[in-house]
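Given below, in the form of structure tokens, are the structures.
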Structure I
Amino acid sequence: MNADLKSLLDIQEFDKKAAVLEEELSKIEKKEQKILEVIDAKQKQLNTAKEEKEEILKDKSFKEELLAETLENLKKLEVKLNSATTEKQMQAVNTEIDIAKTNKSVLEEKIVSLEEEIELKEKDIKELEDRYTQLQKTLQEHKTKFNARREQIFEEIKQIKENKEKLIGTIDEELLNKYEKLNKWTKGTSIVPVREGACYGCFMKLTPQTIANLEETNDIIFCPNCGRMLYKEEDANSEND
């Protein structure tokens with residue numbers, strides 16, 4: 001096999017390994033981001049629940065103040081009733097007392113209802129806080145694993161790049177440029193074997209002349225259909241033996 005082609009084949013393997021590692025790194029980042037998004041959503045739910053609870057508490061406090069005023073008013077009306085001197089005065093005060101008592105009942109019922117709402121809201125908040133805490137714990141656990149694997153990936157990619165750089169300096173620059181251009185769209189299949197008379201990149205049958213050139217010369221042969229660099233699989237196997 002042509003020496004430059006052999007080196008490029010090794011570089012292609014390095015590029016494939018690096019691409020796999022970078023894809024794994026991307027998946028790690030996406031998974032971590034997904035957890036962060038879930039945590040952020042849960043935090044917003046928790047904040048909303050707490051704000052809703054505060055609004056209910058304010059409403060309850062307001063109605064308790066109204067109830068206190070109503071009770072105070074009832075006491076005054078009782079005194080006023082006792083001091084009434086005519087039937088008409090008594091009827092007027094009794095009417096006020098009836099209205100105050102109705103208001104008192106309505107307020108008491110509303111306060112009880114609000115207390116039930118607060119209890120349910122506190123239960124929701126507790127569940128949200130527990131879920132939020134669990135998500136934070138999960139994130140920390142994943143971060144520990146993510147960071148450890150990230151470090152491994154960075155180290156592996158660094159080693160791959162170092163090995164690749166050693167080979168790059170030995171390859172014809174023009175040929176290397178052709179490989180790099182091919183690799184932008186072939187994604188790790190710039191150099192492919194010939195199997196059963198076909199390019200194993202585009203799977204198109206090769207002409208007899210192309211096959212002959214591949215078998216009889218040590219030149220770099222390109223697929224006339226897709227432009228990939230070709231090699232005889234047995235040559236690659238013999239290089240590995």
Structure II
Amino acid sequence: MIKLGVSGCQGRMGQSIRRLALEDKAFELTTLLEHKAHPKANETVHNIAISTDNASLNKDTDVLIEFTLPEGTIENLKACVQYGVKMVIGTTGFTPEQIKAIEDASKKIPIVFASNMSVGVNILFKLTQMVAEKTGESYSINMTEAHHIHKKDAPSGTAKTLAEIAEASSGQKVENIDSIREGEIIGDHDVVFESAEDIIKISHHAKNRDIFAKGALVAAKFLANKEKGLFNMQDVLGLN
């Protein structure tokens with residue numbers, strides 16, 4: 001059984017991960033972390049006292065799932081390295097220096113680091129790669145992404161990853177990424193390849209946050225027998 005920690009446990013993603021982990025016999029929920037400024041940081045849920053101190057990772061935690069903000073993620077990364085805790089990181093919006101810190105940490109602990117944990121979105125990544133390889137420079141590439149008004153980074157981490165894949169596979173630049181922040185949209189991504197003769201459109205629509213939480217739990221299971229290394233969801237799903 002995997003002893004699981006959840007950071008940002010009172011947030012929307014944290015609550016989804018908690019609920020699904022409790023339904024999965026592969027996991028034992030042992031550590032819950034929350035930012036000290038959160039209004040519900042001092043609660044007890046599932047008979048576990050929420051901690052605002054990442055030193056709590058030092059006991060009974062095999063894997064920490066992290067969907068928070070970059071600064072908090074990097075602080076928890078340091079604690080995971082210190083205590084030998086594996087990490088699943090779904091946080092986005094990192095600086096190049098913060099990404100380097102994650103890469104360095106992966107030399108000591110195993111980490112799944114992905115801009116999107118959804119199985120469906122990772123299939124979208126693969127499809128984008130395949131289409132870009134075949135169309136090359138003969139098609140222009142544009143993207144649209146839409147998320148809820150609370151999302152702080154734009155374009156989304158998923159859109160940036162899609163752009164990187166499309167550019168590396170086609171040999172040309174993505175012309176434009178439109179970012180929409182509206183209502184409570186979970187996550188929509190469209191990749192459009194256009195020539196003078198036709199349009200190829202690949203789309204993914206997230207209906208609820210469970211797709212990300214489920215993917216994160218799949219990633220946590222993937223890390224069970226890993227000693228160190230940096231992995232993404234393509235590795236987890238065997239799509240590389």
Structure III
Amino acid sequence: MGNITHFSGKLLAVKELAPEVRHFVFEVPSTFTFLPGQYVFVQIPLSDGKHLKKPYSIASSPHQQGTLELCLNLVKGGQGSGYLFQLKRGETVDFTGPMGRFTIHGPDKPAIFIATGTGIAPFRSMISTLLTSGKQQSFILLAGYRKEDSELYGDTFRELAREHRNFSYHSIISQPHPTSAGKKGRVQLLVEKYLPPLFTGDIYLCGLREMVDETTKLLLSKGIDESRIHFERYD
């Protein structure tokens with residue numbers, strides 16, 4: 001685990017992933033290390049000269065030394081996202097981290113990752129790390145979104161699924177366009193469909209409290225032991 005430190009990062013690139021959702025790439029010291037699933041605090045400067053700390057999951061792999069990537073949505077009235085969304089390339093941000101215990105608990109066990117919205121960010125880091133490390137056990141990513149245009153990193157995960165036979169990716173839309181031919185419903189429907197019988201691995205949940213709580217209840221009803229369910233809630 002990387003030591004908690006204060007450091008600065010220069011904004012290298014910004015990409016819009018979906019309406020009001022952006023991917024940020026920062027240049028950071030090559031000495032910065034972290035575990036997949038951890039987060040950093042962004043120091044938000046306030047008008048009175050003080051700072052506000054906001055946590056954001058790291059969306060990049062630890063293998064990418066010298067860069068730090070974040071994924072976040074614009075929150076109406078949110079000081080953290082409002083600050084980051086107005087940044088220009090070349091400007092610097094102050095960070096503190098890494099923080100958090102939402103990390104890979106059993107690197108040699110099969111795993112299912114369940115996310116909604118920007119809760120996908122830590123899983124981008126975890127899954128990339130596991131597959132790059134040559135792990136051969138089964139990994140399944142289940143992701144829920146509201147609209148067709150709100151899917152995040154879909155092309156990346158579909159490409160990983162083509163490259164790695166032990167990884168599969170499934171997404172679902174809760175409020176699709178009337179003409180949509182895709183899967184409709186909440187992410188719990190994917191759990192019902194893709195949770196293997198007698199599953200012995202770990203399950204990771206990340207998203208809003210309602211999804212995490214409801215999906216945890218579903219998993220417990222399926223006989224998954226609570227000790228194998230790991231989660232991080234965004235509200």
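We did not get these values from a lab; they are worked out from the coordinates using the rules stated. Predicted model only: the values in this text are computed from it and were never measured. Cβ atoms are built from the backbone, for glycine too; each structure is taken alone.
Data overview
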| read-out | value |
| --- | --- |
| Label whose coordinates, when helix-only ellipticity at 222 nm (-39500 (n - 2.57) for each DSSP H run of 4 or more, over all residues; to 500) is calculated, return -6000 (choices I, II, III) | III |
| For distance in nm of label points 7 Å out along Cα→Cβ at positions 47 and 223 computed as 2.5, the structure of I, II, III it came from | II |
| Read-out Cα extents along the principal axes in Å, computed value 132, 35, 27, structure in I, II, III | I |
